[in-house]
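Asks: So, here come the structures, one by one.
Coordinate-derived values only; no laboratory data. Model, not experiment: these values are computed from the prediction. Cβ atoms are built from the backbone, for glycine too; each structure is taken alone.
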Structure P
Amino acid sequence: MSNILSEDYWTSRYQQNSIGWDVGEITEPIKQYLDQIENFRLKILVPGAGNGYEAQYALKKGFLNTYILDISFFPLQNFHFTNPDFPRSQIHHIDFFDHSGQYDLIIEQTFLCALPPEFRPQYVKKMKSLIKPGGKLVGLLFNRHFQNPGPPFGGEFGEYKNLFEKEFHILKMEECYNSIPARQGHELFFILQKSQ
């Protein structure tokens, strides 16, 4: 399974367009969440950003302190080509687990599901280290298990609750009411806050 964590693996997936999780635009739950934020100075990270629709939207909304990160250079190169105004210094080509920084908000959009489940505790600890006190981890999680071997790797409410509650205050974790039709009833929207 270790190859799933390699750059070559993900570059190959992007080159072959084997990215079924990619819906071609920012998803409505994340869009609506960003729309209600009034503090445009927030420092935002989108890890495992891929084609970076969330970051593209955030920048256009006025969140100039938005960063993206991906282990594969391929989607980041495409992102830069389609978003030439996005600062290159805010595009990180690095393994998430090797990244350092401090963010007010991290957006989770099909990143956790890309990691083999045994890496989830490490993911939670890394997220906690990247988020400022009082900062938030917000996003979507697949609320189902998949028959085929992943990625994507699924999960369910109880698993995620047990995973996150040790390190974060769970402000919200509920079935997503505004998922795309294909994922209706199979996604959780969540807001986690790092304690002060």
Structure Q
Amino acid sequence: MIDQIQWLGHGSFIIQGPPLIYINPWRITRSDLHADVILVSHDHYDHCSLADIGKLRAPRTLVIGNERAAREIEDCMVLRAWQSVSVGRACIKAIPAYSPDDWRHPASDGGLGFVISLNLYDIYYAGDTQVIPEMAALRPDVAILPIDGRGTMNVEEAAQVVRRMHPRWALPSNWGTTAEGASRIDALAFKRQVGSDSEVIIMQQTT
């Protein structure tokens, strides 16, 4: 399963299905392959980019987001926390994503993460969130977690979540540029802190 996941930088990922799923596309190059599904976790510009959604969207593409993102995106399906939808062989469940201790991601904004169940694997994309009680119920095979600490988990907190969830693979997100406040050094620190609890994959950015 891990071979079917690509990192596009920051919080953007592709899951090669079928269906072909893009998560929070941002600053991507135009692709000849249109997305089957585009997931948008919340309405911040670096996760809800109308220009990048337009590069990937075809008439058949299903765009799914939270309520605030759907106000910006034409014909966007709204998922609320714990709701799910099936698309081909994938089941996509919305998971709360918020930061109790930071103003940038209040619970009232309705931000989302997603659990994507595909080919007998569960992939948890946390979205922009700090550690929250709702994570306790999750036992994914793959956990994609922010490490930047800009209203989200920092390296230490993300490593703690991995140790609690025990995913087979853990992928850091929200790193790689100076604007994010997290670098490859932080990704490597995350890997060290997780240790042998899970296999941390530090992906090379693809475009």
Structure R
Amino acid sequence: MAEAQKKILCIEDDRETAALIAEELVDRGYVVTLAHDGREGLTAILKTMPDLVLSDISMPLMSGFELLERLIGLAPRFAKMPFVFLTALTDRDNELKGRHLGADDYVTKPIDFEVLATIIAARLAGVARTGLWPKAVDLNDREVEVLTWVARGKTSVEIAQILGLTKRTIDFHIDNARGKLGAATRSEAVIKATTGRLIEP
């Protein structure tokens, strides 16, 4: 099985959680390295060059967000390394911040290992990187434009003023985009479009 040798680095300051994740992933055939804070994690990434990084956000010395920023600042090639955040922070602002920094996924605690395993397998297979997703979802130029403004925190009224359209027209385009993306809310549509590289907020 080719997947067996994939290296995963798990950066988690709660040692019990880290050990649990490692045990679960080793059982699934991965080689797992652990680090317990952001700085240790950064050193481990540079040393072991993992295939995928799982990182907590709230950590001493260096947060997960700071770690990802530092990493991509050090070497742009790291932007291609799948990076998945583990967090107890479930609010949308943090999720959007993580995705804007280039995180591929976001797993909230308590961790559902089936979901985590599915995400890891998909990321290692390169699903997000191949461009399959954007081709499957065909947003038109106006939908991309409107969603980009939504991602920047603008309301429908503000977007209507910027683009010289009516609020009703803006809402129409947002609803269309939501339908194509299979999103329940405009926030979810923005997250999906950002993840799928359909928009660059």
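Asks: To which of P, Q, R does the computed value -8000 (helix-only ellipticity at 222 nm (-39500 (n - 2.57) for each DSSP H run of 4 or more, over all residues; to 500)) belong?
Replies: Computed on structure P.
Asks: Of the structures labelled P, Q, R, which one yields 19, 12, 10 when semi-axes √(5λ) of the Cα gyration tensor in Å, for residues 45-92 alone is computed from its coordinates?
Replies: Considering all the candidates, the number was obtained from R.
Asks: If we compute distance in nm of label points 7 Å out along Cα→Cβ at positions 85 and 125 for structures P, Q, R, which one ends up with the highest value?
Replies: Sorting by distance in nm of label points 7 Å out along Cα→Cβ at positions 85 and 125 in descending order puts P first.
Asks: By the measure distance in nm of label points 7 Å out along Cα→Cβ at positions 29 and 149, tell me the structure among P, Q, R with the highest figure.
Replies: Ranking P, Q, R on distance in nm of label points 7 Å out along Cα→Cβ at positions 29 and 149, first place is R.
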